[in-house]
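Every read-out reported here was derived from the displayed coordinates using simple, explicitly stated rules and does not represent laboratory data. Please read these numbers as outputs of a predicted model, since none were measured by experiment.
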Structure 1
Amino acid sequence: MIVRMLRMLISLALLFAMLYGGKLLSILIPIGISDSIWGMLLLFSCLVV
């Protein structure tokens, strides 16, 4: 049960990291794409690779 809970916390931390990475990208590349879209693109690119 503890291992399952730890996996869920790691997954949640990864999602938050992608969200904040998207915020950083939207600041660095100001072309009008929202933070959440950048975060989803980051998450997708990590899942594909």
Structure 2
Amino acid sequence: MTKRLSFDEANAVAIDFLVRQNMPEDHAGKVADHLIYATLTGHPRARLDRG
């Protein structure tokens, strides 16, 4: 079973991942916002199933 994450939870996971890849935290937050928003709105390049 797949657990659905809230925007805030998904954002925190994305920021954590990006920071671990040596991206500065302030920039990681901006990138994560864009990634999660693209996924939630069904952007074709996000390539994730909304559900």
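Thinking of 1, 2, which structure, once P(r) over Cα pairs in 10 Å bins from 0, in percent is computed, gives back 27, 51, 22, 1? Computing P(r) over Cα pairs in 10 Å bins from 0, in percent on every structure in 1, 2 gives 27, 51, 22, 1 only for 2. Sorting 1, 2 by relative contact order in percent (Cα under 8 Å, 6 or more apart) from high to low puts 1 first, with the largest value.
Out of 1, 2, choose the structure whose coordinates give helix-only ellipticity at 222 nm (-39500 (n - 2.57) for each DSSP H run of 4 or more, over all residues; to 500) equal to -29000 when calculated. Source structure for this number: 1.
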